[in-house]
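Below are structures written as structure tokens.
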Structure 1
């Protein structure tokens, strides 16, 4: 079954191709969803039917796609009944997804050193954006920093890419990003080997302070994660006078703008306004939200 919604959102019965569990109730699920894979952009998400007997869907960020093979990857963490039921779904089963939804991140050709900050389940959109940047070859020189207070859903290793401004000994990276030749480092308060001991925003401050004024003028910040983290990211961007885009996480019912259950207050030229995270976002200019 396949049909369009507003000519941009597709409904697909997606076959589960792989479903791998990680520490702390984290899962990476790959599904065959060719329409979503073809049209999704970094920052897009899917509204997933976790179980046929559960009416309410769950919004889950898209982590990777392959237009050629038609697959889509999701990284999620068990947070309640819906995601617990989803974690029990097995390879070969189909799940109904509504995707891709939302306005994506937008790269600025005049800001060629994007800084990507992901926290917890806010990591997937940053990986998707990094993959998009990787496909653009030499247009951008991205740096990715990811923070988590539970074990990362991948086996970290020492990076082969040097990053100026990073404290000595902070060498752990996500291997996939290293393979894409994208500089990346990890942060946590959990004393993981090679990982920065602190918040991801503090690690980002070290990096920004190590740049020259000319280099800093080429930076734009992109972030996704819990609201306290995004507030700290917005403050960091203001401190260094940098443009900043944030992807918000909100509870959703319909995810297509009909119920207005995910509204947030946003500052506009006309004054404060209530915007729907699902279709007006999830990506917003940080200065309009914080």
Structure 2
């Protein structure tokens, strides 16, 4: 049963097995906790906050060392998904391996899929956690799924959902406030991660079409594509150059050198949270602060 939407991103490494399921209520949860699997790390913090003491939560791709697009689940990963009570996944091709594992399960768990919640078509930008509207919708869908899984804990879980809505408020408010300087500002990107946040900020993408198409198709930009982007940076068309610090290759380095030489501000927008980030909001606020600083130069 697909209830909604969930899960993300970027490169990561698989974690070990989840803790054993509790046989009795724990902490403030009035009922036996359930097993929740989150496929990718951008959604982990929100799900853990929504579930509180009422779930044992495991994230399959939890770091930035492996690209979730290329991730190959182990037998233990597939067993985790099969044994879960609830799976929160991203969809949109980002964690296709989770869908394959679910389709192979005789008795599949409840699923919240961000793509379904956001009604995003296959082939669209899969970095759904960079849309504040989608983030809010997925949090609502995941909270609803948790309450349906544990009706005797509905009051506790509703209080968690209200706390998560309040938790997200500073992030949403910051995006709204930044419109005074981001609306109409131009950016070029060496990776496709920033697109949904840029749209929320009303920024203009001036990345040359050939380079943008190569990035979307996960192919290497041609020398002509790289030259065109360097020319755009060189020609003053770009207010900020956005790069994903978790991706390092020769083409990106050449473009970064060009931007640095021209005095173009460089903003790092990562695909997944850094280890030092204390939750989803801290991660996003740190990046928004960097973007604001770059545009105010």
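Suppose distance in nm of label points 7 Å out along Cα→Cβ at positions 194 and 266 works out to 1.2; of 1, 2, which structure was it derived from? For distance in nm of label points 7 Å out along Cα→Cβ at positions 194 and 266, the value 1.2 is produced by structure 2. When Cα extents along the principal axes in Å, for residues 122-209 alone is computed across structures 1, 2, the figure 35, 28, 22 traces back to 1.
Kindly point out which one of 1, 2 the value 19.9, 65 was derived from, the read-out being Rg and Dmax of the Cα atoms in Å. Clearly, the read-out refers to 2.
Taking helix-only ellipticity at 222 nm (-39500 (n - 2.57) for each DSSP H run of 4 or more, over all residues; to 500) from the coordinates of each of 1, 2, which one would give -14000? Answer for the origin of the read-out: 2.
Once mean count of other Cβ atoms within 10 Å over residues 82-89 is computed for every structure in 1, 2, the highest value turns out to be that of 2.
A short reminder: the numbers here are calculations on the coordinates, not readings from a lab. Remember, predicted model here, so these are calculated numbers, not experimental data. Cβ atoms are built from the backbone, for glycine too; each structure is taken alone.
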